[in-house]
1. Of structures P, Q, which gives 18 when relative contact order in percent (Cα under 8 Å, 6 or more apart) is computed from the coordinates?
2. Out of P, Q, which one gives 16.4 for mean count of other Cβ atoms within 10 Å over residues 17-24 as computed from the coordinates?
3. If helix-only ellipticity at 222 nm (-39500 (n - 2.57) for each DSSP H run of 4 or more, over all residues; to 500) is calculated from each of P, Q, which structure is the one that comes out at -8500?
4. Thinking of P, Q, which structure, once mean count of other Cβ atoms within 10 Å over residues 25-32 is computed, gives back 16.6?
5. To which of P, Q does the computed value 0.90 (FRET efficiency 1/(1 + (r/R0)^6) of positions 9 and 65 (r between Cβ atoms, R0 = 30 Å, to 0.05)) belong?
6. Using Rg/Rh (Cα atoms, Kirkwood Rh) for the comparison, can you identify which of P, Q gives the largest number?
Structure P
Amino acid sequence: MWQLKQLERLHEIEPDTVDNAIAELLNKEPRLREKLIVGAYIDREINLGKAAELLGIHPVKLREQLLSKGIPVRIGVETIEEIVAEGIAAKGIRENTKWSL
């Protein structure tokens with residue numbers, strides 16, 4: 001699709017313009033946002049904790065939702081980057097809730 005190719009090229013020159021446009025689109029289309037986040041999780045671009053953080057839900061709830069849709073859930077971390085991301089996501093969840101883990 002030519003539009004995606006052009007957005008990618010424009011992003012190299014004007015990243016803020018493209019990032020803002022995508023953010024606006026995803027705010028207007030929550031189902032699209034959810035599908036992109038779940039797709040990124042399935043493709044191993046983000047982990048469960050990050051996906052839950054982006055969706056604004058608890059990781060346990062996301063895990064239940066994924067399993068109910070037949071989407072495999074990865075438990076545990078496989079790389080150093082995932083360990084760091086899990087820690088950051090857990091800290092964010094703790095800071096945004098009234099209870100602590």
Structure Q
Amino acid sequence: MSLLIVHVHVHVKPECVEAFKQASLENARNSVKEPGIARFDVCQQSDAPTRFVLVEAYRTPDAPAKHKETAHYAAWRDAVAPMMVEPRTSVKFANAFPPDEGW
């Protein structure tokens with residue numbers, strides 16, 4: 001099975017780092033319960049702690065749209081929007097490895 005993997009890049013205001021982390025962790029905890037999501041990671045850049053990458057792995061092509069319809073996504077989106085230095089960006093990937101095992 002091929003996964004759709006999305007890297008969401010976020011640059012957060014320094015004074016908002018902890019609030020952003022808490023909101024994003026809450027969103028991630030709920031997101032991994034969705035049947036269409038295989039993985040949802042919140043990564044903070046080691047040498048630039050105001051920069052984050054959310055790594056979202058979706059099982060189906062329609063899973064991202066379903067994720068955006070959830071209450072937890074809407075709450076995260078609205079909470080973190082004023083915390084960002086600039087609008088978030090995303091890059092989409094298809095997994096090349098691993099194959100079907102474990103997913």
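Coordinate-derived values only; no laboratory data. None of the values given here were measured: they were computed from a predicted structure. Cβ atoms are built from the backbone, for glycine too; each structure is taken alone.
1. So the calculation was done on P.
2. Q
3. Answer for the origin of the read-out: Q.
4. Computed on structure Q.
5. Structure of origin is Q.
6. Comparing P, Q by Rg/Rh (Cα atoms, Kirkwood Rh), the maximum is at P.
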